[in-house]
Structure 1
Amino acid sequence: MVKDDVLKILMASPETLISGQSIAKNINVSRTAVWKAISTLQKEGFLIEQVPNRGYVFHNTSTKISKSGIVQHLTNNVPVHIYDSLPSTNSFVLSKIDKFRENGTTIIALEQTGGRGRFNRPFLSPANSGVYMSVVLENSLPAGSVTLVTAATAVAVSKAIYDVLGIQCDIKWVNDLFLGDKKVCGILTEGITSLESHTISHLVVGIGLNTSSKGIAGISDIAASVGENDFNVNLLIANIIDNLLELHEKLSSEDISFMDYYRSHSNVIGEIVFIRKLNRTDDAPLIPYEAINISDDGTLIVKSTDGKISKLSSGEVSLKFNR
């Protein structure tokens, strides 16, 4: 495809003036075809400067999500599907899993009208204000490792944010990323059970990451965004996918070394946390504990006010920040 070939040439030499003639010659098309491809790429959000009578300059930022931009940066050859709007990427994938069974298949929505997180709580997902995506993983994991997929995803997203934007996030057990005292990303992992084997055949990992302060205008007291400066959002998405697939492969061979990163970037270890057990209602009291550590199996080790040590594998954890 001409557009992809043109993009590859431009991305190979960012911030460099390249003539339309040389691009055309390189891929054996007309200069008009190059111009049309450039116009399409610009509409997709690629920052390509046109210098009259001289050529084009590719600026290595892209604020709009596009399939071409993501695929250009991906190490893994996986299907990527982008939709303008979906109720929920996870719900969409779960309803069409026969179509999206391939490991690493990624579904992205520019907007979610019914985004949801743990406990089916709404996740605000306005148009062009975040990365709303679901990645399908074949469940080739050893027994007991499935519970670590959410932790692996938190590490994958955290590393991608740091590598692309230079921003270091904290991880709140079990599935949130924070900047300071504000949530920037939520993760929801759901399983698909095989009717034949009665085991989990696939996992669907949903990721909601705030990339624009416009999308959190009404909740800015508790939510933050990673996108206060321009950055290449397609590179960020590609890094998230590649990181997650790498950690999934490690989990398949029982390599859980990523848990060291998870622990070292935890914002709960050593803190007083307030926990509501899963079988409690939202108005049930939060019980204070001291978070001691996070074990290799992902459980949170806590100490109660009477000194009793216990492990929590599920539940809702809150931190009381000094605002």
Structure 2
Amino acid sequence: MLTDDDGLPVAVPPSGYPMTFPTDGILVDDSGHPRDLVRAVRSVFDTVFDDDNARWREAAELLGTPDMRTWFARDFFESHIKRYSQSRRKAPIYWQLATPSASYSVWLYIHAFSKDTLFRVQNDFAAPKLAHEERRLESLTAELRDGATAAQRKTLAAQEALVDELRAFLDEVKRVAPLWKPNLDDGVIINFSPLWRLVPQNKSWQKELKSTWDALCEGKYDWAHLAMHLWPERVVPKCAKDRSLAIAHGLEEVFWVEGTDGKWTARQAPTRSMDELVRERTSPAVKSSLKSVLDAPAAAGKSSGRRSDGRRKPSATAALGG
């Protein structure tokens, strides 16, 4: 992480800085790609060390891996989460979004986030990668049409599995991109929680994100900017009853008034109508995306079991009185 003299992260390197890095904070685990993570890390070794090859091998030995790419795909994120954890608070600054096998990953840097980050992942990385691997699959299939050895069939099966994983990955990115609006004031885990399906390679972290997402859906974090972004019809009325929520969402003056004794009380008549406040915070595109996310399979084809307001749907057993 590059920082300024005050220790704060910077998005653009200073003039004359010997290394380059993407200002949008996106790298991929994809050998041969200009934004390949391993290539970027290796370039640091090339710049910093005279004996870069020896240092690269030494790093692999210290990490106990014969292959740095495999280590980044399967081990780095877990160790990074532990390093950026204190007490029960976990706040990784590098995020790995991946396929279940971690055969393909996209890495994001939180201090470069914008509302367009996932759209960039979708259009500039995941979609081209899928198209490339689909062409490879078509080529392999055509080559083996007249018969194949066991090894060739294994190669073909692996390519089919990769394409299937990439399709699912891209589908989920498309599903969540329109509603994702990062705000670091909400904290790392709340910002990450809508993306819980995109971390199947790390089951413990996925479970934690899913738990946070469920709590967010159920109204337990309505102080968060993300809650207002997704459910203004639920959060705005709460601001009229809870001054702390009104403060969090910049609505204190609308719903509350300070008396001459310095005490705050709810206004008998808000300075703006509830309907107007909800309407200006409601986006049809976000609501459509939210419905898609809530209706999507939770895992292995299971329903997420949530209504559009985030509340849980009754189970089939409960609906039948069981």
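One of 1, 2 was used to calculate Rg/Rh (Cα atoms, Kirkwood Rh), giving 1.02; which? It was calculated from structure 1. Here distance in nm of label points 7 Å out along Cα→Cβ at positions 117 and 269 was derived from just one of the structures 1, 2, and that gives 4.4; the source is 2. Please state which of the structures 1, 2 yields 16.0 when mean count of other Cβ atoms within 10 Å over residues 109-116 is computed from it. Derived from the structure labelled 2. When Rg/Rh (Cα atoms, Kirkwood Rh), for residues 29-124 alone is calculated for each of structures 1, 2, structure 1 gives the greatest result. One of 1, 2 was used to calculate distance in nm of label points 7 Å out along Cα→Cβ at positions 85 and 261, giving 4.8; which? Checking each candidate, the match is 2. Comparing mean count of other Cβ atoms within 10 Å over residues 141-148 across structures 1, 2, the highest figure comes from 1. Upon calculation of volume of the Cα convex hull per residue in Å³, for residues 69-212 alone from the atomic coordinates, which of the structures 1, 2 produces 124? Answer for the origin of the read-out: 1.
A value of 2.1 was computed for distance in nm of label points 7 Å out along Cα→Cβ at positions 93 and 221; which of 1, 2 is the source structure? Considering all the candidates, the number was obtained from 2.
When helix-only ellipticity at 222 nm (-39500 (n - 2.57) for each DSSP H run of 4 or more, over all residues; to 500) is computed for each of 1, 2, which one produces -13500? That value comes from structure 2.
Taken together, the values in this text are just the output of simple stated rules run on the coordinates, not laboratory data. The model shown is predicted, which means the values in this text are computed figures rather than measured ones. Cβ atoms are built from the backbone, for glycine too; each structure is taken alone.
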